[in-house]
Structure I
Amino acid sequence: MRGLWAALGLLTTLPVPPRWPGKAPVPPRAMLWWFVPVGGLIGAIAAGVASLAWHVLPWSAAATLGVLTLVAVSGGLHLDGFMDACDGLGSRAPGERALEIMKDPNTGAFAVLGCLCLLILKVALVAGMAPWQGVVALGLAPVCGRFMQLVVMQGHAYARPEGGMGAAFFSAVTAQQARIWTLLTVLALACGGPPGRIGAIVAIGGVLLFAHVVNRRLGGHTGDTVGACSELAELLFILGFAAAAHGIVW
C-alpha cells in the first residue's frame with residue numbers, strides 16, 4: 001500500500017499527505033505495480049467530471065472539461081514530457097543534441113504546437129462521439145497510457161548515460177509486471193466493447209512504432225519520451241475508439 005500511496009503522489013495532484021513517517025523511501029518497483037490502477041483512477045475522475053458537466057452544459061463543453069481534467073489530475077506531468085519530446089525530436093538534431101534540447105527548461109515552438117494539436121484532437125474526438133461513448137473513452141484512455149509507460153520502460157534502455165530519476169524506473173520494471181498488467185489492461189479495455197478493443201489495438205500498435213523510432217533516434221528512452229508515449233497512447237486510444245463508435249471499423 002505504500003507503493004500505491006507513493007504512485008498517487010508521483011502521478012497525480014491529489015492531496016496525498018505524507019504517510020508512514022520514518023519509513024524508508026518507496027522503491028520504484030513498488031510504485032510501478034500501481035501505475036495502471038492510478039491511470040484508472042485518473043480516467044474515472046475525468047469521466048465523472050464530463051458526465052456531471054453533461055447534465056448542465058452542451059456535450060462539447062463537457063468533453064472539453066473532461067480532457068482538461070486529465071491534465072489537471074495528472075499535473076500535466078506526461079504532457080510536459082510530450083512537449084519536451086516535441087522540442088527535442090522536432091529539432092531534427094542528432095541524438096545527443098536532441099537529448100540536450102529535451103533537458104532545456106525553456107519551451108520551444110515545437111512544444112507549443114505539439115501541445116495544442118494534442119489537446120485539440122482529444123477534445124474534438126471526445127466531443128464528436130455520443131456523450132456516453134465519450135465518457136467511456138475518457139475513463140479508459142489513461143489506463144492505456146499508463147500501461148504503455150510500463151511497456152516502453154520494460155522494452156527499452158535509458159538513453160541518458162549520466163542516469164537520473166527516470167533510470168531507476170527503467171531498471172525496476174520486470175517482465176512479470178509487464179505480463180500481469182498486459183493481461184489486466186487488455187481485460188479492462190475490453191470492457192469498452194468493440195470500440196475499446198479497436199482503440200487498444202490502435203494505441204498499442206501506434207505507440208510501439210513511435211517507441212521504436214525514438215529508440216533508433218536517441219539510443220533509448222527518457223522520462224520525457226515515456227511521458228510522450230503515454231500521451232500518444234491516450235490520443236490514439238480515443239482515436240480508435242471514436243472511429244469504431246462512428247461505424248468506420250465496427
Structure II
Amino acid sequence: MTDVDGTIAAGGEPAGPGVAEAVRRLEQQQIAVGLVSGRTLPELEQMAHDLDIHGPIIAENGAVAKLKVDAPLVDLGYSRQPALEALEKLQKLFPGVKGRVDNKDRIIDVVFFSDSVKPSELRNHIGETQLLDSGYVFHLMQAGISKGKTLKRLLGMLPDKSLSASDVIIFGDSLTDMSLFELFPHFVLVPNPLLAKQHRQELESFFGRTGYVSDGISELGFIEVTSHILNARLNHISLT
C-alpha cells in the first residue's frame with residue numbers, strides 16, 4: 001500500500017514510467033498494489049487504471065475507500081458535516097482561508113489553503129474536527145478518521161480473509177502517513193525533500209526508533225525498495 005504525492009508521484013502529477021514498471025513487476029509476482037492518499041477518489045481510480053493495480057483504493061486520508069478499482073464504495077459511516085462546519089467557521093475568522101477547487105470531487109474531507117495562520121491557531125477553533133497538514137494543503141475531517149484505521153478495516157473485507165497487518169508493506173512520506181506507520185509493522189519512509197523542515201524532523205525522530213528509510217527520494221525510493229522486494233522474492237531470500 002503506497003501513498004501517492006511525494007512517494008510515487010510529484011504533487012498532483014501522475015506516476016512516472018519507472019513507478020509504472022515497478023508496479024507491473026510487483027503485480028506479476030502476485031503482490032497486489034493499493035493506493036492510500038489524500039487525493040480524491042476519481043484521481044486515485046484513474047491512477048489505479050493507468051497502473052493496472054488490484055489492491056484497495058483509499059482516498060481522502062482514509063475517509064473514502066474501495067476494495068479495488070471500480071468496486072462499490074465501502075460504507076465507512078463517516079460524515080462530511082463536521083468538516084464543512086469547521087471550514088465555514090475558519091473562513092469567517094480568517095479571510096486568508098480558501099477552499100480548494102477539488103472539494104467538489106470530495107465526499108467526506110474538505111481541503112483548503114491558509115497563507116498566514118499557523119495550524120495550531122486553526123486547531124484552536126474547530127473543536128474535535130481533525131486538521132491534517134499534508135505539507136501541500138490542509139485537510140478537515142471528522143474525528144477518528146485515519147489512513148491506518150481504514151486500511152485495517154479493509155483487510156477483513158478482502159476476499160483473502162487470512163491477510164493480516166504483517167502481510168502488508170506501507171510506503172509513505174509525510175505525517176499524514178503516521179497512522180499507517182503506527183498500525184502496520186512493515187513500513188518504508190520515502191524521503192520527500194519538499195516537506196517543511198519541522199515535518200521532516202518529526203518523521204526522522206519516529207524513524208530513528210523504528211522503520212526503514214529508503215536511500216532514494218520520492219519515486220526513486222519507491223522503485224529502490226520494491227526492486228529489493230522483488231529480488232528477494234525471486235531469489236527466495238528472507239526480507240528479515
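Laboratory data are not the source of any read-out in this text; all were calculated from the coordinates shown. No experiment lies behind these values; they were computed from the predicted model shown. Cβ atoms are built from the backbone, for glycine too; each structure is taken alone.
Comparing mean count of other Cβ atoms within 10 Å over residues 2-9 across structures I, II, the highest value is found for II.
Can you say which of I, II returns 2.4 when distance in nm of label points 7 Å out along Cα→Cβ at positions 50 and 74 is computed? Answer for the origin of the read-out: II.
Of structures I, II, which gives 27, 22, 18 when semi-axes √(5λ) of the Cα gyration tensor in Å is computed from the coordinates? For semi-axes √(5λ) of the Cα gyration tensor in Å, the value 27, 22, 18 is produced by structure I.
A value of 0.75 was computed for FRET efficiency 1/(1 + (r/R0)^6) of positions 10 and 194 (r between Cβ atoms, R0 = 41 Å, to 0.05); which of I, II is the source structure? Here the read-out was taken from I. Given a value of 19.2 for mean count of other Cβ atoms within 10 Å over residues 82-89, calculated from one of I, II, which structure does it belong to? The value was obtained from structure II. Upon calculation of distance in nm of label points 7 Å out along Cα→Cβ at positions 90 and 210 from the atomic coordinates, which of the structures I, II produces 1.4? Corresponding structure: I. With respect to distance in nm of label points 7 Å out along Cα→Cβ at positions 186 and 202, the largest value across structures I, II is given by II.
Which structure, out of I, II, was helix-only ellipticity at 222 nm (-39500 (n - 2.57) for each DSSP H run of 4 or more, over all residues; to 500) calculated from, if the result is -25500?
I
Here distance in nm of label points 7 Å out along Cα→Cβ at positions 138 and 226 was derived from just one of the structures I, II, and that gives 2.8; the source is I.
Given that relative contact order in percent (Cα under 8 Å, 6 or more apart), derived from a single structure, equals 25, which label among I, II identifies that structure? Clearly, the read-out refers to I.
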